[in-house]
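Nothing in this text is a laboratory measurement; each read-out follows from the coordinates by a stated rule. Since the model is a prediction, treat every value here as computed from it, not as a measurement. Cβ atoms are built from the backbone, for glycine too; each structure is taken alone.
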Structure I
Amino acid sequence: MAIKTILIVEDDRFIGEMYVRSLKKAGFEVDWMVGGNDGLIAARNKEYDLILLDLMLPERRGNEILDALRGKEDLIPNTKIIVLTNFEQDDTSRSSMEAHADAYLIKAEITPRKLLNVIEQLDSDI
């Protein structure tokens, strides 16, 4: 399975538009949700190969979405999830998220090119 479809759950318009533009240019099919509730609904209603998940979202936090998708029920076992945040996590919270996500990235350190490299690496791990 190669990564083809991506859901972005990101409330920052500048960052969301930048990711959408660079991922579409790289040939991915991309959907973008701004709110946490819409992001969770989209993730449950359509099968994505990858979800880019911000943590600090309106309505519902990214860690709640991650728990809903990869918690006890593991609703999307075949979908890769990359957590993207600028929010500093304590070690326990970060470790918990890393256990449920396929990658954990700090947005301030990620350019579109670096993001594409991470996606390529995840794709080769499939």
Structure II
Amino acid sequence: MMQGVVNLRREATLTVVVGNSDRQLQAIDAVIDTGFNGFLSLPSAIITTLNLPWSGSDFVTLEDGSETYFDLYTALVIWDGQYREIDIAESETEPLLGMALLYRYRLQVDNVEGGMVKIEPL
């Protein structure tokens, strides 16, 4: 089980550890975005700091149903206590955790400032 918190803007958040193939790791506070069908989005500064390799480009569906083209990078995340290789979408917004990473997991949110966010396997 993983736990996060609802921030003062009433966003469900989770700290995710992201790294490269050399296991250089960085803790990232990400907003859970159920309208984003990708794994994780990160700004270019973090992608550059971690020296993540470019893996291609693809369309990603956004919260409003529109699609946009993103450059994708390969990264490792520690997810539910295990290393997992995922695609990172480059986006100059705050880091977003999408539905691809939550697939086969239950998301529970106590939707008040400081409320608990709980993610557990189905």
Completion exercise
From the coordinates of one of I, II, distance in nm of label points 7 Å out along Cα→Cβ at positions 44 and 108 came out at 3.5; that one is structure I
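Among I, II, considering only relative contact order in percent (Cα under 8 Å, 6 or more apart), which has the greatest calculated value?
Values: I: 24; II: 35.
Going through I, II one by one, relative contact order in percent (Cα under 8 Å, 6 or more apart) peaks for structure II.
Kindly point out which one of I, II the value 22, 17, 13 was derived from, the read-out being semi-axes √(5λ) of the Cα gyration tensor in Å.
Values: I: 19, 16, 15; II: 22, 17, 13.
It traces back to II.
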Fill in the blank from the handout: Output -1500 (helix-only ellipticity at 222 nm (-39500 (n - 2.57) for each DSSP H run of 4 or more, over all residues; to 500), calculated) maps, among I, II, to structure II
